[in-house]
1. Hey, distance in nm of label points 7 Å out along Cα→Cβ at positions 207 and 583 derived from one of P, Q, R reads 4.3; which structure?
2. If helix-only ellipticity at 222 nm (-39500 (n - 2.57) for each DSSP H run of 4 or more, over all residues; to 500) is computed to be -4500, which of P, Q, R is the source?
3. Which of P, Q, R yields 3, 11, 15, 16, 14, 11, 8, 6, 5, 4, 3, 1, 1, 1, 0, 0, 0, 0 for P(r) over Cα pairs in 10 Å bins from 0, in percent, as computed?
Structure P
């Protein structure tokens, strides 16, 4: 029988268990909001009652990853994968955490599993490629980024990263296209514009590169390297104050970048602010004592200041830090040579060539040093590298001809050859002696020289036609610069042609000068104390006229043979009545040659007048710097190129008084009547 109270009692209502999917979603939102603790509590509660819930294990792994609990995160992902073997996202995120644990090979394997499950996952391809970059497998990485782009053409990271790999490969155009695509997707990333600027710089589009750096700086005003790189471009564009401002800004943002300090110092050196430049190099070296470029550039600054021992020390440091620094060996060699250590300089050039057999500056300087010691077999051959040495003084004179270069190999009998001066007036005067030898081979010789030399050179035997620089060129079949003729004729110290003289002054002009000067009452001495004011080497082969005057005996009459006179020398001449001047009458070198013929002696520094006087066979005393040009050889007082020459050398750098005293003594003993 039923209890009559049965209807008064009811079983308790069953509370439905929480839906795991709803709870996972709630936990996910809490995770997104940053409430990691609450989210973790929910995930673990779910797993307590639903141990096989794949999504909960996966989401807990994501949470642990973000909390930095990497080992626990891997365990959660592993559990999710054990329950669902094709969980591509679990493999991907597991790979991220393995990467953070520095388990890179395991991470790569995890990405491979994810991509095998879902080959269309662009993010997986991209992240795997980034991992391959970290592993140094850049070829595979490049292919990975391209696979990501194939799945998602708007994958910014893949375009950007692909651009960096192409940039590393020096594929500038392809890199630029990759960066441009990245910018089209996401125009707000400063680093893309920075890299793009660097690529444009390499493509020699300086203005576009500057604009790209401008954009990078606008997006990130604290990007120090953008200022530094923009500065180098402004420097190239000769906007030096703006470049210096950029370097200063870069250093304000990052004072510890040795390259920026070095580049800023190079700019200061170009601006003539050498003390500040040296301080900049010193700062770079203090930051990075192994920075060879800083040592190298410091050496150039010290060399320009004529502090050769200190410059040599800097170059020694540069090659010690970087034993393969060919340019540093070249500059080291130049410094040693200018300190008078020619043999050591030659060894330094040879070391540079061993490092880089195609380094033109090394070959060119080896040529000069070899010629200096009389090793003409090496010297003439190596001297042909002068046309490739872009930083050298001769490269800018290089000319292009369709006619072949002749250096003695082909038969030129019955052919027309053009010979041309390539460097200074003195060089043309010294080497035009070979023209007769070329003509003897049966060639018709056209000679092209500066207009100042056309009249005097027209007297040379063998010249069929002479033309000044800039004139239309006539027909010819071969060509050769004058200074390559010693190579063509395999000249040695014993086979130099016409050393006794080969130029002839115009007889009519000589007679006119003799009439103008009148009867000689004292020996006549021609003077030249300065070379071409525009030549970079003039500072070592000139002196103030006033410094020579105390050594010039009044027993002689002196005549100025040079046209160019500095303001200081002009004042000296104005107050020295016993030095006669005829600059207005010296129209070209035929006039100077005729005046030289009226002299009993010519005293000259190493300049074109000295060459002309010697080429005339006139008695010529040549004043030479401590380290003289190669053609005067070493230590000798005579010269195989000019029998008429007597050499008076400095005995220490920059000190002329000893040479002047020897000239004065020679004048008293040899010319006094």
Structure Q
């Protein structure tokens, strides 16, 4: 059985879009039983629907999955979603169903059957709960307050949980929390849509995500059947290339009917629109215990959980917080997938089951039922490459900061370049009409697994630079952010710089089975971390600056954390390029508002990356000693 919050994943099944609470009778149960009641566990529950009034009179459609047994008192486990409460209610976790909870699923304002207006990443207003001003915090508060008074029997406690967009509603809902809200789990929460989650990374538009998400969220405006946007092809690379400049998205496909796309394109810098939607500054003095969950291969929201932990550690020091980072794609821990592999990458255990049995269920059982469970570590993280869990007191791990230097002859080394020559560089021609693909075969929807994909498809292109280390003589573990420090120049006035850190597996390993079949991982160039920096935002996301044509310029940025061991016998590779399409929109390589660029604004330019002792390009990593890892290793 799928996890009960799996419906939070993007582009999930569709349902009615019309708001219906206004025509329903508030506080009147539907008396319908879940259609999946054939399962013995689920048959012990019954489903009801309510329209719960908020403080401003708006009613929110809410589905309650409640144990038929009225002799015991159960806590509430609430998910607030923009993807359909009726759909979400079909995905109750078997482990949690057996444990016994009152599951609650709610359409947020303006979505599906709830009244009111939907606002993307609704800003937190920081108001007291006695006022009629509303945000996601007050809606969560009012919902819990109503449930405590109207759904009996309950034990007076509530938990809040959600993945992806519902993870944002958890982060927002734990602010100024209702006293009964004792435990919250924001999982893959989107936190800042301009710096690093979903829509932008370092100011660069994540095109496939932004286009697909906005089309999905307003699909009724595009297709009467509400079945989703019709791309007319399965080839995402060709679709977006033929679309041309971003202005054509509206003129050819949306025709002014997709307001969320219009909002995005009207705010091309980190202005008040985006800043007000950043939830991180508001997570202060959080009362409930917090379980933050993320995946090292999350293509949507890796930024969110890592930065939410940082914000809580700085702004809410008294809060009980645990971060879990597993070897997962976006929401993979919340699906039927056992988490033992992603394609050719094998992790050696059923990581999802480990998480459910040892972390997630004990967390809620402890805080909502008073169960005597083992205390959770501050950080529980999976070390990829070595394939083992660790329980840690802090993140990132204490280690040694070291630099991987770009060297001559496409080399990569921890040794800096020699004193001579004073100027050395590699260059390539970047043509927006022929962008580097981000996947070997790009579909119209974002490829969830691109962050674990084999990179051999792009390495032979003339517009991709490669730098490779010697074969490692010992295991090398890096833990923490990956920080490129590039020294570059361009013949244009703007550019993108994509950096990819890659684990190169040996060309030959012993056959993995009795059929003498070579392992699929042979020669695999595993993407460990990759990200983009839009050069005009190199000094500020709020105030873009042009590059000076031909001028040598430092481009420093930080990529999301990793916890990875490059095994003995492997090599480390860096790839540097100026496009990553259609994951990232095409940069015209002209200093301009790209959302309103015309075809004439796009130019082919030459990019140089410098690698001398004077102009030194490198990537900074945090190297951890084997002794520290042995002390924290967990054997499930």
Structure R
């Protein structure tokens, strides 16, 4: 599905997908967005929200799904508006956006694939970005929490009677994500941490102020910690049991300072917190492991498939699904890839976990061991509250060989292939003189003679060899004039330049093939190639294209015009050197004729300015003696 941030999905109790949504969108023509949609489990569109229903395309929490209390197979899909709701122009009747809306889905519809049976739009306006659901203390009902513009937060009860009337609390902040704890006792927004009573729906402002430095949040499975990312520079958590909650902030990971954006966090069934990460062109999934006990950041578990995929959101859920007061996990122990070492070389193997218990296959009990002998090494790591994990690595010995190849003498401008023979990984230096400095087979791209050094690495083994590339002078071929356009039957004189002998091709249309200045008379557009051979046998080429104009039988029909009397693009007209308009009829989007004639339309109807809109035209034109009928759309812009 097409979305930038918000999305929602729901499965049955066995984990089988039911349906999912991007939450909303706008008119694709005006905004460049996709419309909001709901997809069924077969990835078919169950419902298209069009351009006036649902939430916002880039709302941080565009949607969330909750079961309808007391109704098996019924679900509510709540949607939230984006701050940029008027991109491409606001929708009529929605001057402040759509705010909070909801759809009711019945899974018994459409043969069990589900269908929308009710839609209630704009039940809270204005409201932007944040949308949170919290399980009621009774385990059946729900609360929906959303920003109420600059007033505060509104809390809606969801019971078997339906969606109830909201209660609004004066809570700072008017947008941004809202997160609820798995036990339903806390909520967090971009401005603070607030106690929440999931029996009464009451939010209390206890003064736990955060400020705008913290962008994304998530609670631990046991609801005792609130994790955050701090302006993409650090990961930490607040201790919600501390007397000074804000002062309890603990940093546990500081990613390297390279170009990375960390997006939303989401608690998952395995007890870990997942984080979406992007470098601006590609997106990845990272994880905060063991959030209940000893959290650690494991980055870029995998890369999403598309190379140009950029997004910042993860699906929005009721975190009560993932409550686990004693969450344990399998430790992700990673000793790395199998490795090859050289003779007399020692390497370090490390588990990457601190404050744990370690058991190595060689009897060691430390986090890190030193290895100088080949063999298979295994380790088991266990930590209190987070389970245990194991990993194995194979250490091998090898002999490294390298031959950079023979010295070469070639003409400048000619591709020089370098081919190193090795059983390792090659690096060429200087790296800027080769096409690929990390490949044994590469192309030399220097403009003068040079010595290159090839270094091969296998495991921690390294070996170097050199090769000399001597460049011979190549004549510089050129042709005057540059690409030229002539009429059919005309001629043009070419002038070849360069030190050496000349050969022109193709011979057709040339007055001579071995002179420096032939006269060409081509029958059709032709590219002539000049080959200049120097005294050392080096060859350079140049080319020129002589375009021969055919009879122009094209009609130029614009797709927009601006009748604002500024002297530019004020009329809709059909143009062409050999085009005659016989009849032109314009219709508005309701099929009503607004113009009929054989001249240009000035954008007026019965003497009045026609409004900005897309109109349809039907034209009968005479093109190079043949009658054609043209149909299409023209956009009038004022």
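1. Here the read-out was taken from P.
2. Working: P: -17000; Q: -4500; R: 0.
Only structure Q yields this read-out.
3. On the way: P: 3, 11, 15, 16, 14, 11, 8, 6, 5, 4, 3, 1, 1, 1, 0, 0, 0, 0; Q: 3, 16, 26, 26, 18, 8, 2, 0, 0; R: 3, 11, 15, 14, 13, 15, 15, 10, 4, 0.
Structure P accounts for this read-out.
Rule-based calculations on the coordinates, nothing more; no lab input. Being a predicted model, the structure only gives us computed values, none of them experimental. Cβ atoms are built from the backbone, for glycine too; each structure is taken alone.
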